[in-house]
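J.: The next part holds the structures, each set out as structure tokens.
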Structure I
Amino acid sequence: MSANKDSIGRTILVTVLLCVVCSVVVSAAAVLLKPQQVANKELDRKTNILAAAGLLDPSKSVDELFSQITTKIVDTETGKFSDAVDAETYDALKASKDPEMSRALSREEDIASIKREARYQTVYLVEKEGQLDSIILPVHGYGLWSTLYGFLALEGDLNTVVGLGFYSHAETPGLGGEVDNPKWKALWPGKKIYEEGTWSPEIHLIKGNVDPSSPSSQYQVDGLSGATLTSNGVTHLVQFWMGENGYAPFLKNLKAGEA
């Protein structure tokens, strides 16, 4: 009976020791790999920003390409640039969960289903010969199953789309997941956000294919086949962020030279 107890005791001891050793190894790995994880996350962010703006070049490193981009903070309440937070470390998504750094959206305002909007947003400017060449704006909103996070790039006229890309979502592969399809993303460049003389977004996804002969074709993008709710979500998130509650006041000020 005693030998039996000793055997059970040894088993428990070995199990406990094994758990402790595994915990130490996992914890050490997490600590040691943290810098690499942060670096990879930053590289992915830069890559997606460059991709939206059509600036990726396989012959150059991401950091080299990103050096031509200026990162700035925009105050969505004033529609102007701000130094209230550090552009290099600020996290708008984290801030959107902080009541002191964000505001709750009413049902009428919240067409993108994001619930709260951070007061400050990070934007990315590309300048050439002292002139604004393009601007990349973070956007996000709910689709069918998930929140889609991405970047929308505009030309220097602040109206013509350069590109749209999403870096995170959980939409259905083959349906809503087609937001990642290069052929669909290629439909966006050249589209217009606003009608001339207005700051109310007209761009939207339609059912089926856009008729190039239609006077409205410049504001329309082919919908995602079999993914009506995701298509609606993309329309809503783009219209929210390009509207009065998003970047429109800032873009208006920037165009007038008052940002």
Structure II
Amino acid sequence: MCLINFHFQAHPTYPLIVAANRDEFYGRPTAPADFWEDEPNILAGRDLEQMGTWLGVTKNGRFAALTNYRSPEHMAVGGISRGEIVKEYLSGDSSPEAFMHHLQKNRKRYTGFNLIAGDTQQLLHYHNVYNEITEIEPGTHGLSNDTLNTPWPKVVKGKRNLKEYVKSHESLHPEPLFDIISDAEKAPDEQLPDTGVGVQMERELSPLFIQMPEYGTRASTVMLIDYSNHVTFVERSYEHGHSAGENRFDFRIL
């Protein structure tokens, strides 16, 4: 997962609004979002290589999402899959604080990551390289591959467009949220971050929606949870930038 835009506890109808993109190599096997057979409480897509996930929600309202930290020393293959972290939170019953402190104690087992975890009442963010746990304040937030609300062009644009939409509509619909995260415009070179991967790669990774020959946005997810605890969860899958299906789920948190 490389971009998570979300609006938390600052809307009259929805305490949690999420619009997110997962970027991955096209060849990595992935299952589209569904309730898992081995963990029927979890609704999420699934990485079939390591059997973890990047974003999910449960029938009792637990939510978690993860992005990798973009830095050459944290891009090597090996160690425990970071997708296991989201799975572990969703399948457990520990509080967000207890889970984050557990991660702190074990942070060196993983390459760099960001985790958002909690529910509609409380969200926490943890970055294992900076080793910071932060309680997320109400408002509009963006997370890519540095830390929460780092002003990369895609984060700034995603936050701005999400905020404009949710502030001007009391009833929200998935389609405008998908429009926001389908933006494939590259950022100007002078606005690119320097994460150590070279200017050409920075350029290719700068849009909200990424399209490269072997790597790009594989799935987009929109999730709305209202104050009646009704969840709308829609995932769109992509292959080489082209639509490969949509799964929608509507349920009420138990």
Structure III
Amino acid sequence: MARTITGPIGELWRRDPVLSAVAAINAVLFGAFAVGTVLDPMVVNGEPAWLKPAKFAGSIALVCATLGWLGVHLPVDPDFRRRVSRIVGVGLLIEIVLIGGQAARGVGSHFNRATVIDGAIGGVMGVTIVIVTVAIAALAVRARGDEFDVHPAFAAGILLGVGWFVVGAFEGAAMIAIQSRVVETTEPTVPVVGWQLVGDFRLAHFVGLHALQLLPLTGYLAAVGHRRGLVDYPRRVVYLVAAGYVAVLLVTAALGVAPVLI
């Protein structure tokens, strides 16, 4: 069991030490913040103060681990890939430090302009995440025209996953534009997460970001199926799943902006 756990961790470290380290730091922070939600009674914006840092730490750990694992397959100059890893890693560490710091102060981290300090922190977070997203987009653009060292279906899944991840990341721009993640409505909420079904930009943001995991996995499984003679047109499978994913992303984005447009 120990070998089963440590094997992938060691491989991730070999592929990208920077992103694997940032993923590990955020995994530890996720556990600490999760404990904080239980032990600390402090509330920010109607929810446990440490809940948002916990969610962001978990998300950052997943993003860094995924990029670190997949990045080695991108046909780009290794030095360029390492530079992007540093930009992404440092940028996301800045994000989680600021989010956690604001939680410790008992105030919101996003869309908070109550004081000059709060406004400055929000500005730094906004600029940082844009830089991180542009760096990841540049990585995909550099890789797009070259030959991958993996099955074409897997390669298609990686590129499409990174591409739609970038789109999902920029969904945050809509939230920044209206200085809110929610347009208050009386619509029903999404089970588990509690987000509004209509007028809530977080749903589309979530869908876009997790293309980074779903589409490369689809490509990998299609490639395995092709090698085993189970799938005749593996890239077609990837494109069909990607098209369906785009449809879901567009629907969730439309639901988010509907109250603004009406």
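A short reminder: the numbers here are calculations on the coordinates, not readings from a lab. Every value quoted in this text rests on a predicted model; they were computed, and no experiment measured them. Cβ atoms are built from the backbone, for glycine too; each structure is taken alone.
J.: Determine which structure produced the value 0.85 for FRET efficiency 1/(1 + (r/R0)^6) of positions 19 and 147 (r between Cβ atoms, R0 = 25 Å, to 0.05), calculated from the coordinates; the candidates are I, II, III.
T.: The correct label is II.
J.: A further question follows. Taking semi-axes √(5λ) of the Cα gyration tensor in Å from the coordinates of each of I, II, III, which one would give 43, 23, 19?
T.: On the way: I: 43, 23, 19; II: 24, 22, 19; III: 32, 23, 18.
Only one of I, II, III returns 43, 23, 19 for semi-axes √(5λ) of the Cα gyration tensor in Å, namely I.
J.: Also: Starting from the value -5500: which structure in I, II, III was helix-only ellipticity at 222 nm (-39500 (n - 2.57) for each DSSP H run of 4 or more, over all residues; to 500) calculated from?
T.: Numbers: I: -11000; II: -5500; III: -26000.
Among I, II, III, the structure yielding -5500 for helix-only ellipticity at 222 nm (-39500 (n - 2.57) for each DSSP H run of 4 or more, over all residues; to 500) is II.
J.: Looking at structures I, II, III, which one was mean count of other Cβ atoms within 10 Å over residues 99-106 calculated from, given that it came out as 15.4?
T.: Derived from II, not from the others.
J.: From I, II, III, which structure was distance in nm of label points 7 Å out along Cα→Cβ at positions 91 and 139 = 1.0 calculated on? Spell out each step's value before the answer.
T.: On the way: I: 2.5; II: 3.6; III: 1.0.
Clearly, the read-out refers to III.
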